[in-house]
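Pasting the structures in now, so scroll down.
Read-outs: derived from the displayed coordinates by stated rules, not from any lab. Model, not experiment: these values are computed from the prediction. Cβ atoms are built from the backbone, for glycine too; each structure is taken alone.
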Structure 1
Amino acid sequence: MLSISNLNFSYKKRGGDLFHDLSLELNAGNVYGLLGKNGAGKSTLINLMTGLLTPKSGEVTLDGVNVRDRLPKTLSDIFLIPEEIELPHLTLKRYVSINAPFYPNFSEDDLKRYLDIFEMGDDMDVKLHSLSMGQKKKVFLAFAFATNTRVLIMDEPTNGLDIPSKSQFRKVVASGMTDDKMMLISTHQVRDISEILDHVTIIDHSKVLLNAPISSVMSRLAFRPMQAGDQPIFVQQSVMGSLVVVPAQPDEETVVDLEMLFNATLQNPDAINQLFNA
């Protein structure tokens, strides 16, 4: 559905390419987790994927159409939730009347359903500027999901949400996902999204260090306390002793620890590459 082909991009003031010959395929029916260190280019990649930045070369296409062309058909099928949001001095009803027409599949019933999950009530006359930052985030998230775009891209969507709201966010994602949609979540808060991902993508500038379904991670790697004879890819000390990421034994299946997977991939990329790309 969304294809990144031989992408090259740089910021003039920084010098050198942030991305060089980067290629990636994102398909419908998946919730992707986009992970990377600070400065690895996650937010820049998101802006390239949504047509907000122009690559030096290469392209990002949605069903074969270059997103940088900013065609109405493409824009109505992609929604970006930025890390920081600003809502105008309007009522929610007025905000919807202005913005919903840009999205042909927008559903007010869905909006109210998502607002209900977020425990925001159904008052369409609420003044957006009077809400707290957390409430504004939840209203914006509810509107974004209600657009029912085929591509929904989120940059740190759980920032500003309290613990109950993060649980509500996961319910909204599960409720809004369908086989014809693709969602991508870029975050440092990996524990907030670990239960809802179908696929994990870890980048470091131009390198895609890991791009695999969660089911593939579960079949190839084990996340557990260290055992005699282990040859760990990654070791993490805890109050329970040494926790490790190791190649999974036949029929061994453990819950994926995204934080440990991320650290293992950064610390030992060659071992991860050998397991997943042999």
Structure 2
Amino acid sequence: MRAAVLQLSAQGLSSTKLYNYIRIAHKKGVRVLVLGEYILNPFFKELEAMSISMIQEQAAQQTTILKELSTTYQMTIIAPLIIVKNKKIYKTVAKFAPNSTTYYQQQILINYPHWNEEKFFANEVKKLQSPMIFKVDGFKFAVMSGFELHFDELWHSVSAKNVDCVVVPSVSTFDSYERWKALILSRAFTHNCYILRANRIGEYKEKDLNWSFYGDSILASPDGELLSHLGNKEELMLVDMSHTEVVQSRRAWGFKEMLNRRV
């Protein structure tokens, strides 16, 4: 399975870079392409100052573009997207496949005083469901938002459904570089699956606080090793993953079998 991460800053309504990079990815044989959070839409803090109609217009245009690109290049595109339904704003991750579009509504939102997405967005707080799970060429993916990566409950479905790769669009900032890397590698190892994390770059300035989004998009192996990563610049990262490697890792460590013996 050849996949790619497109590490960008916020693009707004501009589609030129998306077209150019996706053409390159197509030529390289990429089947799944992943974008970070708040690339197609402004950052959460900026959304607070925008009208609902403007947010809706932006989402409609980006959706049209991504559907066209997915169909034209026969590529599955994973893209965090802010959408509007019945005048309410939702934070989602969209899967644009050549013949269909699916939305995963983020289940756990940040609710800290300085970064309260839960208060702003209309996403329902309810019992946790499985993350979005889908296959491309027999290779099984799951999708979680960056913040959701922290919660054990969402990983139960990943293990139960034998997911090969967890795709993680994120918007990590401040001094969290080492902590995020440790979390991703640990999760990949304990669940013996790939984790493909796409983080955005750029910055947002709020009074005396500078939100610097540092990139460091990562591919972690099923053995918890760092296979590939980017710096803090705009870049396209191509990665190759193998279902066979996932199976071999699970057989070697036997974590799931040890638990099944106790059921």
Cα Rg over 2.2 N^0.38 Å, for residues 119-254 alone - structure with the largest value, from 1, 2: 1
Mean count of other Cβ atoms within 10 Å over residues 71-78 - structure with the largest value, from 1, 2: 2
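Thinking of 1, 2, which structure, once distance in nm of label points 7 Å out along Cα→Cβ at positions 95 and 215 is computed, gives back 3.8? List each step's numbers first, then the result.
On the way: 1: 3.8; 2: 2.9.
The structure behind it is 1.
Matching task: 13.7 is the computed value of Kirkwood radius over Cα pairs in Å, for residues 79-182 alone. Pick the structure from 1, 2. Walk me through the intermediate numbers first.
Numbers: 1: 13.7; 2: 14.9.
Structure 1 accounts for this read-out.
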Given 21, 54, 22, 3 for P(r) over Cα pairs in 10 Å bins from 0, in percent, for residues 135-190 alone, calculated: source structure among 1, 2: 2
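Tell me which of 1, 2 gives 12.4, 36 when you compute Rg and Dmax of the Cα atoms in Å, for residues 47-110 alone. Walk me through the numbers on the way to the answer.
Details: 1: 14.2, 42; 2: 12.4, 36.
Of the structures listed, the value fits 2.
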Computed 17.8, 56 for Rg and Dmax of the Cα atoms in Å - originating structure among 1, 2: 2
